[in-house]
Structure P
Amino acid sequence: MILIVGDYYSGTGPALVTKYYIETLTGEKVPESGERRKKRRRHSKPEADYLVSESKAARFFELLFKIPHASVLFLSGHSRQNILAMRIGRLFGRKSAYLMHGAVEYENSINHVEDAGMAGDERLMMELADSILAVSGQFEGWLKVHYPQYASKISHVTNGIDWDMIRENATADERDPEGIISVGGGMPRKCIINICKAVERLNAKGHSITLTVAGDRGADSEAIGAYPFVRDIGLVSHDELMREYHRNRIFVQNSVFETFGLAPIEALLSYADVLISRECGALSVIKKTEDMDIINDPNDIDEIASKLETLLKEENHTRLLVELDKENTSWKKRAAELKAKLSALSG
């Protein structure tokens, strides 16, 4: 049995990935905070289990109880709880796989929020893990270059796509014809400030673009908020974010480093046109892109403005959606790939 350990309740991208794996591997719907877990009746031994306790103390005792009954541990994301699970797992001879959604040490340095404690925790998790799983092939390659000492145990399982979320609940009247949305708040690595500069140029030419920015505050927040056309909605629920994708015409992800965020895929499934930087791991599944779809240099304001103007005249979501392989990008397929890797790990 696989024991899944990690945040699945905070509403962040990594938590959403963990939630998808839990629901796919257990066949259960993850309960909301405060709800009781409802197990589906089974006639055979379950393939996976996860932690349901909300307090740290209760989760510690849950780990002590569940780890001896598990064959392998699947740790999703960066946390000290996951380090504890690895250490307890070692006491019981259980191997562990660490799913890396991002590179905390590197990303913190880009975002000007260096944290020696977080960096140390990340390196310790990489050391303790028997297997390190990146969320895209691009990220796997990056990790092997930057952490060569762990290269032999690094591989990847690409994030899946929740095809059930695709729905036609937005009409042409509801979508802002010049609405643009970007996710990442004030984090410098998202380079939203450069999107602002590009929009400023387009509005000076006669456009009436509103740029919606979702996400937590960061080093660039004050500069982003100074633009009069910016609508900063801060951190919002996943449901609200999906509604925002439907309200806006174009989704832009201008990151200088992005392992595989779900946002571009979710925007595409919401029938928004997408413009993403060449650094985005989502290109693992978005195939047959054209020049108009990709930002080659996240710091080139002319390029960003030109490609936004092109997308305001012609759409790309239909072409890109058609090229997505529904069967091979499903969470069912991804869960099967993960199970194969964990089975090989546990022997």
Structure Q
Amino acid sequence: MTALRILVTGGSGFIGAALVKALLRNGNRVRVLDDNSRGSPRRLAEVAADIELIDADIRDADAVERAAQGMDEVHHLAFVNGTEFFYKSPDLVLDVGVRGMINVIDACRRHGVGTFLLASSSEVYQTPPNIPTDENVPLVVPDPLNPRYSYGAGKLISEVMAINYGRKFFQRVLIFRPHNVYGPDMGFEHVIPQFALRLHAAAKAQPAGRLRFEIQGNGAETRSFCFIDDLVAGVMTMRDKGEHLGIYHVGTGEEVSIADLAHRIARDAGRDIELAAGPPAKGGTPRRCPDISKLARLGYKPRVSLDQGLQPTLDWYWHNGNLAPQT
């Protein structure tokens, strides 16, 4: 098989780094563009000698154009993720998302890149009308005044651009919507690492007895968590067999409540907890679970259950909590 030249934007991010390693294992030549504002070089340390790394901001049009030169494929993942950023810096989320997408599309067109893969999100439809949710649900921004939707809106714009530029300027465009991907070193702004570190701190402060554990909402909200290895397998399946202009959910059908998630994390820590309900996040989604049958028809099958994936994830955070950003 001929080695392809592939640019991965956001390649030092959690998902990006995992995809970089998978592409290398398949014999491809990989170039990464990232400024490490959200990613980290440690995620690529084991393959640093095998990649070309360009330290640049996705909003730098000249840098993006140089990075796309000579590439056969571009996988675009550079974005500002993490719910706390949606509320705190919505302008930054949109600036990186929309300006970055324009730069990448322009660079691909200038250099004749034939294949374009876009990482989107389940946030493009926010509160789905049905569970499990397939790829045909309407894409919505429920409230433009809510800063949370900066992320979903940026991804929605990116999808529309990928599809419509894809019709004319690309041989193949593929879009994947990850659903609550988790694993070791996934970042610190997501529910699993936040629960893990808060529980660790509470247990240290109270060595014995049941712990009071605060959560947003009443814990009935649900999510479907996808371990990083399954996400990579799904994207590789889509890349190999997906149709031009195809959109694919990547995740699992294992829907769990946030209360259940908290109790599972506490169980792995060997502690009992008493949940204390709090105000829900404004604009949060009550339920989320993808219909993955479209990707399953191409051969995708998630293999890591939440219980199996939680253990290595929690172990990583309990041993690397010192890496969390200091506030």
Structure R
Amino acid sequence: MSRSWAVGVDIGGTNVVVGLVRADGGGAVALRSAPTASMGDAEGAVADIATMVDEVISEGLGKVDGRRRDVAGIGIGCPGPLDLEAGVVLEPFNLDWKDFPLRERLSAAVDLPAHLDNDANCATWGEYWQGVGRGVRSLVGVTLGTGIGGGVVLDGRLVHGASSTAGEVGHMTIDVEGRPCKCGNRGCLEAYASGPNIAARAREGVERGAVSTLSELAGGDPATITAATVYEAVVHGDAYAREVMEETARILGAGIANLVNILNPEMVVIVGGVTRAGAYLFDPLRAEVRQRAFPVAERACRIVPGELPDTAGVIGAAGLFLAGRQAG
């Protein structure tokens, strides 16, 4: 059993999830989750995450009569931009951290070696290694959450690029005069199709007078409409909410068509809570890709939801730590 485990840490704009993962795959055997906002600044987050790491190690190894020395190390997924070589979080758009040496701090806090990568890269690798992407060689991941991220696996290798920012699909420009984005640009894919921006677009329509049950579902306060509220309204037959969802799908489809044309992947995996919309999202999205992508590239590519909706980032972070260890 020696060195047969790794911890995955998935830091998102909304939640932090930590899990203990088998080196040979098979999912996470213990999980902890906490709101990112509850952790305060970066130093406070390290202290809280270290506690979560200790808890999942204790719980997970307790189930198999293992020992802490069986844990090889920690993989950390965090929103970028990052300096991967130095292990530093530079200035994420959805976290109030800046130039923070996360890898070093967390490694010291739990006395284990650590690897840092982009959170969307980790989710992509999780689906490639243990999820819906098993067996393919070229895959693009798109993560829909507080922001929109992505990852690119070509010929079995995760692509990082010249400055470790490859895969930032949420910041491709969809409309040159479009909505402002947190990154400082306008018209980014994220500015339309991330969870908060789906909610914002729906809320703007309600405030302009769109006939909808969204306000009612949000307790009478349009300010509390979320992407989940939009999905709930769609399921209940709300025509305006469905219009918002279909527009979101078309926008995502345009972005994914760009990826299909440029990278020619076997698969595009979409990960995140928005995928719960199922056919309401995927049918118009795939139709948009068929309309916009080169037919030969579109026919070669499957566009699918992930199989690891709650753990892709955790499993992928642990998997990237293990892959780096094996390569080293």
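Rule-based calculations on the coordinates, nothing more; no lab input. All values reported here derive from a predicted model rather than from experimental measurement. Cβ atoms are built from the backbone, for glycine too; each structure is taken alone.
As an exercise: Cα extents along the principal axes in Å, for residues 46-141 alone, calculated from one structure in P, Q, R, equals 38, 37, 21. Which structure is it?
Structure of origin is R.
Taking distance in nm of label points 7 Å out along Cα→Cβ at positions 30 and 310 as the criterion, which structure among P, Q, R has the greatest value?
When distance in nm of label points 7 Å out along Cα→Cβ at positions 30 and 310 is calculated for P, Q, R, structure P comes out on top.
Assuming 13.6 is mean count of other Cβ atoms within 10 Å over residues 270-277 as calculated from a single structure, say which of P, Q, R it is.
Q
Quick check: 11.4 is what I get for mean count of other Cβ atoms within 10 Å over residues 62-69, calculated from one of P, Q, R. Which structure matches?
Working through the options, I get structure R.
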